[in-house]
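No lab work stands behind these numbers, since they all come straight from the coordinates. Just so it is clear, the model here is predicted, and its values are computed rather than measured.
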Structure I
Amino acid sequence: MKTSALTLATLLAVASQTTQAAELDLELTNLTQGIHFTPVLITAHDAEGKLFEVATEASTALQTMAEGGNIAELMAQASAAGSDMVANPAEGLLAPTASVSATLMTADTNEYLSLTAMLLPTNDGFVGLNSWKIPTEAGTYTVYLNAYDAGTEQNNELVVEGSGAPGTLGIPAAPGGDAGTGGAGLTSTDSNVNVHIHPGNLGDDDLNAGSSDLSNTVHRWLNPVAKLTVTVK
């Protein structure tokens with residue numbers, strides 16, 4: 001009886017460990033000079049619960065985030081998929097060079113980490129992490145994140161009030177207050193309608209006219225645009 005009781009106790013302990021959630025400490029740093037991140041969404045999910053996929057057309061939920069910074073539809077999508085999530089840890093915009101920290105508890109079935117946030121000022125650019133496999137060994141890991149283009153809107157680089165609604169052309173805001181007006185529009189066509197690496201803002205040096213409302217000395221970037229530090233406990 002003592003042996004049976006010990007065996008049962010051991011099995012229960014093992015079962016408890018296999019269903020116990022993992023704890024991740026996360027720190028996201030904006031590496032850009034003049035780009036703000038809109039509310040960030042970080043999810044831990046299974047193989048099917050990704051937020052976006054490169055070389056495919058953006059979902060409506062992704063488009064809504066990439067064009068206007070609204071993560072509500074992506075949150076609903078993640079919740080329906082059984083994902084664990086941290087939403088808007090910075091409680092608003094994450095400014096250039098700033099960092100934000102959060103803790104995420106993950107279920108054993110959610111083995112992958114993804115992240116999205118719109119880049120302002122852009123038409124439909126976002127910082128993204130797609131299905132990064134969460135290490136099983138405790139430790140601190142660093143991941144550098146690229147900027148992606150949702151492929152849902154032409155990059156005309158014009159700041160237009162109210163353009164954060166999906167399908168309304170334009171950049172909804174320049175949080176740094178350093179954009180211009182009166183641009184003619186950089187382009188009216190984009191050949192790649194799938195999610196892809198963002199070509200970057202071009203801008204110009206005329207904030208009262210020119211082809212773009214963005215500054216070529218403030219709003220340009222090179223990838224990566226963010227650093228994510230993940231501590232697995």
Structure II
Amino acid sequence: MLSPTDSDVPVVVDRAPGVSGGELVLRRVGSDYEIISNGVFLMDTRDGRSERELVRACLRALPAGRTGLRVLVGGLGVGFSAAEALACPRVSLVRVVEVEPQVVAWHSGPLGEVAGRPVDDPRCRVSRADLVEWLSTATETFDAVCLDIDNGPDWTVVEGNRRLYGPDGLDRVARITAPGGAVAFWSAMPAPDFAALLERRFGTVEEIRVPVPRGEPDVVYLVRPGAAELSR
């Protein structure tokens with residue numbers, strides 16, 4: 001049996017109590033980093049294609065000539081989604097909502113280096129809050145709403161995150177989406193029941209499957225709740 005090399009062995013970089021409960025751990029494996037919550041793998045820096053596609057899909061859905069775009073990124077994570085939004089010259093503001101202060105702190109260190117330090121960009125504004133609660137009082141509207149909360153609708157590590165993927169959560173999302181705007185949800189696996197709920201609530205749903213090295217593809221669900229406002 002082959003023994004793992006030293007670079008294959010996870011090394012704990014930091015750990016802290018999670019605001020949402022349990023323990024939050026940052027690990028390094030070789031040159032990559034992983035975030036673990038309550039002992040469950042959440043995300044890593046190995047690829048990031050689906051996290052970037054979450055934002056790209058939303059921006060593609062907007063008119064090409066639309067500028068001064070305001071983007072909401074739900075969940076900072078390893079920073080790939082925020083960085084992708086900031087890479088678009090049409091974007092004037094990226095509002096990131098992240099419940100875990102320690103995740104934000106890690107972006108002043110190793111995660112910031114990997115992601116290109118998105119939180120240091122002057123167009124980036126970070127709100128340390130539970131996204132669902134933040135949505136209930138938000139007064140801003142956004143052209144693109146990009147939500148990567150937990151592992152998606154069918155695999156939540158934190159029970160309270162399920163609220164985002166129910167009818168009340170979708171109503172809150174629709175309320176902060178600007179006329180003509182788009183919303184994208186990230187999921188670690190296909191979620192047909194959630195897709196059906198989106199279709200009932202918003203009409204057409206685009207399902208974008210992003211291959212991953214192992215297992216089922218990640219999925220981005222794209223809807224246009226702001227389109228109805230333009231037809232009024």
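Volume of the Cα convex hull per residue in Å³, for residues 90-153 alone was computed and gave 112; which structure, I, II, did it come from?
II
Given a computed value of 72 for percent of Cα pairs over 12 Å apart, for residues 138-185 alone, which structure among I, II does it belong to?
So the calculation was done on I.
Assuming -5000 is helix-only ellipticity at 222 nm (-39500 (n - 2.57) for each DSSP H run of 4 or more, over all residues; to 500) as calculated from a single structure, say which of I, II it is.
For helix-only ellipticity at 222 nm (-39500 (n - 2.57) for each DSSP H run of 4 or more, over all residues; to 500), the value -5000 is produced by structure I.
Matching task: 18.7 is the computed value of Kirkwood radius over Cα pairs in Å. Pick the structure from I, II.
I
Hey, relative contact order in percent (Cα under 8 Å, 6 or more apart) derived from one of I, II reads 17; which structure?
That value comes from structure II.
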